Structure P
Amino acid sequence: MNSIKKFYEELKKIENKSNILYMKIESMKTIFFYDEKSIEIPVGYDLVHEKFFYSSIPTPNEIEYAINYIEDEIEKVVPLLPKKYLLYTKEKFILDIAILCNENISDITSLSKDKMEYIFGEYANVSQGAVASSYQKDLSADFYAKLLILREYMHHINFDYLKIYNK
């Protein structure tokens, strides 16, 4: 937790803002950190992958069960999270998703919810039997879990974009 707090303080200085919500998605949990407070929920990419995805490319039913689980966990914390804050992360896999979305990559990259939703839709189509596009290089259940978690957070916590710290 100390490394999260340290990074959070550094980020506030770099951005010269105090209304920052930092999100760290880990293997078995997600941590939201803001204003010296942290909230953990049991939603992590390995947890979702292992608990819900049995196929190499998750089926629509597997995705739906995972969505239900993630939504249930998110709804428990949404009332606790601050409003009108800026969402930040430094997860490499989220930067990879931003690259798939053709976002301009810089030290601090923005990823819009609309572009991320489009990519999620493309991956959902593959899970329903569509042929993958040439840019869809990672069709692993692990990637699906990461993309799905990010999508559900941005959708249910209601962020139009997030910023990815990339230094």
Structure Q
Amino acid sequence: MTVSFHKFRDFFPGTGHSKDIGVGAGKNYSLNVPLNDGLDDETFCGLFRPIIQKVMDIYQPDAVVLQCGADSLSGDQLGCFNLTVKGHADCLRFLRSFSVPLMVLGGGGYTVQNVARCWTYETAVAVGVEPSPKLPYNEYYEYFGPDYIIFTSSYPQWKT
């Protein structure tokens, strides 16, 4: 079973319509959830949780592979969504609640500082650790100013 939450309209390669449900032996094993610009944490989690709950209930997978595209974060150079690191990670936290083996992969993300924040926080969530919001000093510390924290903000005026 494949479930994809993604930008749909006017976005390369233009696939992923909600009517694309798989072909041949894979028919009905593909669920596409096309999303609009400006999607925020509340809206995304409000879609993600019930959809994934239903998929887990029906298909009862032995394992899950989760690809965490950081281009969905607010402020991404190429992305168009308005998610925060915390909202993004909430979906990972929800999947962990099913207690099935979970492989977490990175992917997407074109604002390097936010990708690093996202994957750092999600790695912590994946192993059940709550990291300090303050970033430790390192050779790249200056890239994370002015706040030097692991979390990102959304744009309050940009809602769907």
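For the reader, a short list of remarks on this structure follows.
- If you line up P, Q by distance in nm of label points 7 Å out along Cα→Cβ at positions 101 and 133, the top spot, with the largest value, goes to Q.
- The greatest value of distance in nm of label points 7 Å out along Cα→Cβ at positions 5 and 125 among structures P, Q is that of P.
- Test item: relative contact order in percent (Cα under 8 Å, 6 or more apart) calculated as 26, pick one of P, Q: P
- Given 18.1 for mean count of other Cβ atoms within 10 Å over residues 85-92, calculated: source structure among P, Q: P
- A value of -15500 for helix-only ellipticity at 222 nm (-39500 (n - 2.57) for each DSSP H run of 4 or more, over all residues; to 500), calculated from one of P, Q, originates in structure P.
- Structure responsible for 13.2, with mean count of other Cβ atoms within 10 Å over residues 61-68 calculated and labels P, Q on offer: Q
- Label whose coordinates, when mean projected area of the Cα convex hull in nm² is calculated, return 10.2 (choices P, Q): Q
Values quoted throughout were computed directly from the atomic coordinates according to the rules given, and no laboratory measurement underlies them. For clarity, every value in this text was computed on a predicted model and none was experimentally measured. Cβ atoms are built from the backbone, for glycine too; each structure is taken alone.
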